[in-house]
Each structure stands twice: as C-alpha cells, then as structure tokens.
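Readers should treat all values here as calculations from the given coordinates under stated rules, not as data from a laboratory. Remember, predicted model here, so these are calculated numbers, not experimental data. Cβ atoms are built from the backbone, for glycine too; each structure is taken alone.
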Structure P
Amino acid sequence: MKKHSAFFVPGIIMVGLVLRTPFAVLPIVLSDIADGLHVSLSSLGLLTSLPLVMFALCSSFSPRLAQKFGLEKLFTMVLIILTIGSLIRIINLPFLYVGTIILGAAIALLNVLLPSIIQANQPERIGLLTTFYISAMSLSITVASALVVPIVSATSWQGLILALSAICLLALLVWLPNTKHNHFLARKGKNHPIGALLQNKKVLALIVFCGLQSLLFYTAVTWLPTLALQAGLSKDATGILASIFSLISLPFSMTIPSLTARLSARGRLIMISCVAASGLIGVSMLLIPTSNFFYWLILNLLLGVAVSALFPYLMVTFSLKTSTPEQTAQLSGLAQTGGYILAALGPSLFGFSFDLFQSWTPAIIGLLILTLIMTASLFYIEKFDKIL
C-alpha cells in the first residue's frame, strides 16, 4: 500500500492560500503603495496584469521541471522562490515589479501541477482535495480583501507585503515534509508530442474553454464596477456588488469539485447546462444599462455563479479526463498557457472597444459571442470520458 505523507493535505490547503492572495489584494491599496513610493498611480498599472502574463509564459515549463526535480521537491523550490519574490517587493519600485514577476512565474507552476500532484498521491480523492485548495484560495482572497485596508492603516503597505510573505513562508514550512515523498513524472512513453496535442480537437476545445472562462472572469472583475457606475449606481452600491461577486465563489469552490468527480456524465451535463445558462443570461443583461440596484444584484449573482463554478470544474477536469499524472501535467500546462494568453487580452480589448466605439454595446456583444463559444467548447469536452 502506498504510504502518504501526513502533511500532504495540510500542504495542499496552504498552497491554495497563496495561489492568488499575494498579488490579488494589492489593487485595493494601490493608491497607498503609489503614495509610499512617491510615484503616480498609473505607473503601478502593470501590477495587476503581470501575473497573468507570467501565467501564460511559464505554464508550459511545468511538466519538464517536474520530470527533472519531482513534484514534491519542485513545489518546495517554487514555494521558496514565491516567498522571496513576495518579500523583495518592499524594497523599491523596481523590486516591486521584479517580485511580482517572480510571484506570477511561481504561481503559474503551482497552478499547472496541483492536479498532477493530487493524482500522483491520492487519485481516489481528486474531487475532495481540489475542493480543499480552491476553497482555501477563495477564502483567503475574501478574508484578505477585508483585512488589507486595516493592515495598511495600522502599519504601511510594506507591512501588508510582510504579512503576505509570512503566509507564503508558512505554506513552505507546512509543505516541506512532503519533499521526502517525491514523485517524478515519466520522461518518455506517457506524454504526447505538442504538435499532436494541438491537432487533437478535444485538447483545442479545452484550451478554448480554459481561456474563455478566464477571460470572462477577469473581464467581469475589471469592468463590472465601471459598467455599474456608468449605469447610475453609487460607489457604495458598486462596492456591495463587488463584494457579493467575490463572496459567491466560496460555496461553489466548496461544492463543484466534489460534485464534478461524483456525478454521472448526465449529471455533469445538467450541472454545466445550468452554469452556462447563468453566464449567458448574466452577460446578456449587461446590454440593458439600468440604474436599478436589484437588477445589477441579479446580474452579479448570475455572472458570479458562472465564473465561480467554471474554474473549479476546469481544475477537476484536468485530472478526471487524463489517465496519468504525466498527462494531467501536460494537458494542464498546455491549456493554461493558451488560456491565460486569451485571458490577458480580454480586459484590455474590452476597454479598447469602448474607446473605439464610445459605447459598451459592441464589447458586450463580443463578450456574449465569446461566452457562447465557451459554452459550445464546454459541451464538446463533456462528450468524452477522456481527453488524453
């Protein structure tokens, strides 16, 4: 019987805590950081997009690094780099950017290899362990978002960075004992050539789905508050809606992975039909620029349900629709590389469309079309028991 590390599950949960929080909460106090560094707010604009760019650039390297170092040892190395990258951000503006780049690269590797490391260690608990780390990720962002302003007010923006770095260090310390249970990904025989993968319609459909669900999420996070404000809602009302949009991820991150793993093919089809319908209706509602708060509440709930359910579904799918940890890592790396390239373009193109047409309607129609394509790719993926 395979022996499991007693620190594996706590380690997975701690990794979940640092998957987004070290960079995702900084926009809340961006003006404080700008004041502290004596720079303009616009000069910090790249801080929100750099991690996405690094996700796209670095995801494809994950399988090869896991083949060389082993999964658990690589996670330890990445968590060390993550902690250093987070900490050096307190030094000055150049190091703030360098640290953010390091964070993005490190988190990209963790993103890709989490499904593989779960499959390699406890393949019978894929749904449950995916629930654990995605719930930890969602909960940490929610709690941290509420605490960042009090922390910065009581200390400084450097105090916030130190607190975030301490969480990264704690994740490293909890994970460290897992290193002696190292799993290597096979170098030959179980992987597919990249060229062959890119000719596989099922793989291409997964890349499209991965990219468009990320694009929908990041576009919604970036532009929903602006759309609500321009429709006539107050800043307070917009803030409440943003909190609801964020909080709704918690119940779905706790339930979707296990549901996806347990449900029959027909059950999964019913579940994704409801999720897809929620997203399509939510995007369609953006075409009506009303100032009614309850209208925007329903809109945020529908879009929140869609984006909150699709990400955990995707992470479980990497494991369920492959046969080995090697295939899981390869598929996850390829899909997330292509996916984050699409996701990084979404918010920028949405804003550029408004500048071009002086209306949100063309951008919303474009987003609706992309949501339809995402839905079609989602249903296509579910036609098959395995992608690889």
Structure Q
Amino acid sequence: MIGIELEQAVELLSNKINLIEDYEEVELEQALGRNLVEDFYAPIYQPPFNRSPLDGIAVRAQDTVGANTDHPKTFKIIETVFAGMASQKRLGMGQAVRIMTGAPLPEGSDAVIRQEEVVFKGEEAMVQKSVSPYSNYCYKGEDIQKGQLLIEKCTTLTAIHLGVLASMGCNKVRVRRQLRVGLMSTGDELIKPGLPLEEGKIYNANTTLLAARLKELGMIPLIIEAQQDDPDHVARKIKEMIPQLDILLTTGGVSVGQKDIMHEVILKLQATRLFWKVNMQPGTPILAMELGEQLILSLSGNPFAALATFECIARPVLGKMSGQSYVYPVKAEGVLKGAFNKVSKKRRMIRGLYEEGDVTIPYEHASGVLSSMIGCNCLIDIEADTPNILEGTKVKVIKL
C-alpha cells in the first residue's frame, strides 16, 4: 500500500477532529500551559499611577533651570514617599519630595533627579544641573492601557502571561478543558518498568515517554496498561476505554508481521481506516482509524519512530483539538555541523541539536534507539531521494 505524505496525514486528521469547547475557571497557579477561552482585556492601567523609576527627588523641572556646579539650586524636602505609599503633598516652587523606586509621584512634580546627583543637607537638597520635564518619569498606563487587548483567546499560557494577568489583579482565568488522551502499548514482549526483566522481554518505554510529552503540552494522559498481542482483548479494551477519551494513541502492532494485530483490531471494532503508512522514515507504519466520532492513532512500537510520528503528526492534531492558537510543527533552518553519510530514499527524520543556527547530529540514530535523543531538541527533515549531506549544508529542522 502506498503511503500518504506527512502534510496530507495531518490535514486529513485535522479535518476529522472536533475542537474541545468545554472550559473551566482555574487559579492562575494551575493555568500554566492551558489554552485561554476568551480574549483578555486590561481592567486597569499599568502602572496604575505616575511613578518614579528610581530613588531620588521629585521636583518641578522649571525650578531646576540654571542650576550648575557654581550656582546649585536648593530645594526644601517636604515629604518622603516609599513604594506602597501615596503622596499627601502637592509641590510648590522650590519644593521637592524624596521618593523611592516605584512610589507614586506627588502632584505638581514632572521630573525625578536620581539621588546620586543630589547633595542632601538635613531637610534640603541641592541640585547642580537642570533637568528636562518628564525626565525619569513613568506615566500612568505607560506599559498597559486600560481596555487594551493583552492576550488573545486560544493562547497557550506561559509564565509571562500568568505574570501579566497577576499584574492586572486577576487570580483566576477561563481556560479550555484539558485534552484527555488515552495511551496504550501492545506487545507480548513488554513489561512494566520496576518489575524484574525477564529473558526476551523489554521495558515499556513508549507509554512513559508519550505520557510525559502530553503533560508538557498541557494535556492529560490516561494510561491503559500494556496489552498482549491478542486482537480480541485489545478491541474489547479500546471499546471499554474510548468513551472516557478525546483521542486514543497506541504504539506497536502496525507493521506487517504475524503479531502486528492492529489491522485485525480495526475489523473487530468495525472502525474506519483513514490511512496506513506515511512517507517518512522512521515511522512509516502509522495506522489512523475513526471509531464513531473519535480518532485512534496507532504508532510504531520503535521508541524513536513513535516519538517522530507523535511530533510530526499527532502533536499538530492534538494542538488543534485543544484550541491552541499556534500550529505545529515549528520549523527552522540551520547549517549542518558534520556530514550525514546516508542516502535518504524516503523522507527521513533524524534527531539533532539546534543551537543558534547550527545543527549537530548524534552518532546513533536507529529507530529503536532512544538514548541518543538525550540532548537533542529537533528533528532534521531530509527530503526523499537526497544523497549524502555534506557539512555546511543548509537543512530544515522541526523544533521539539
């Protein structure tokens, strides 16, 4: 069976999904990585008052005209204002208020002179140079205007977003319900980490890997215990779990071997096969099916192949389902450091490290090897029918 292109697979699946419309109101501390349901407009000015950006004295700029080292101007200090206080005075001619960083400026003042440029003598301050109006002066609303659109709906909230929301006095925010993603690995050879390793068995790494990745993306992984290669049992388990899920991801059983059971599982579920095989390596065997209105994506059992197809196919689809405003995959270009001495007959994804425009390839990149992903932050996207790639060649990368 001829595979479809990577972009075709993403488009086909994206057209099949339904956006999660449910939302909930959560405390800011629980909102990191969540997707905003509605536009957020600033309810107040920021700063909410005219304030000083430094320690010094607040003055009327006109009172400093003509000040120099030979003829300093002397000001009477009528008040000291710290951050968190409100000034109780209005400046008159020749008067100053000693002021600290972040404190509200007193009425009548239009400039601040830093304290290093002031000579203090008791309740007087001498200034040896003139200043322009609004020097060292932070205006009310200089950062944010009241009513300004601050964060657009569907934005995935970062620490910076949460800090801005807190600065607006917001302690709760409406976010889209987290996507519930089922994870199930299949294979007689799999055992749970923590158990003694039996001969011929391997530890199930895929479930842990993908569950952690989903958590990083602000989604809820619902882990289904690894299943043996029994199509009847797997089909029953899927039917049992699918009502609790928004989408199901499985790993293993998608190639053409005697134990590749997911093709038979489709028949037992009476599901609709959307495609099988995508023109990329690793991860060519990926089975997409539709059960009612829900999607099931069955990825390769090889750890790196599973990760590559998750990042290139599942991740953009999950992002769209959860209402994220940005679209994956995030692409860039870089210059290859070192050569890649393999001919790529198929479109190939290899792991790499992207740093300031340079791309480095680890020594080992077999699809069954996961350890060389440590320290990597991208996939290098190599087109089909590409010969050996020389050092210094520009390459396309997909950021992880």
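Computed quantities for the displayed model
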{"quantity": "When percent of Cα pairs over 23 Å apart, for residues 139-226 alone is computed for each of P, Q, the largest belongs to", "calculated": "P"}
{"quantity": "Among P, Q, structure where distance in nm of label points 7 Å out along Cα→Cβ at positions 35 and 267 as derived comes to 3.7", "calculated": "Q"}
{"quantity": "Of the structures P, Q, the one that -0.52 was derived from, the read-out being log10 I(q)/I(0) by the Debye sum over Cα atoms at q = 0.07 Å⁻¹", "calculated": "Q"}
{"quantity": "Entry that produces 16 once relative contact order in percent (Cα under 8 Å, 6 or more apart) is calculated, selected from P, Q", "calculated": "Q"}
{"quantity": "Structure from which 24.5 was derived, mean count of other Cβ atoms within 10 Å over residues 115-122, options P, Q", "calculated": "P"}
{"quantity": "When mean count of other Cβ atoms within 10 Å over residues 291-298 is computed for each of P, Q, the largest belongs to", "calculated": "Q"}
{"quantity": "Among P, Q, which structure scores highest (criterion: mean count of other Cβ atoms within 10 Å over residues 283-290)", "calculated": "Q"}
{"quantity": "For helix-only ellipticity at 222 nm (-39500 (n - 2.57) for each DSSP H run of 4 or more, over all residues; to 500) computed as -4500, the structure of P, Q it came from", "calculated": "Q"}
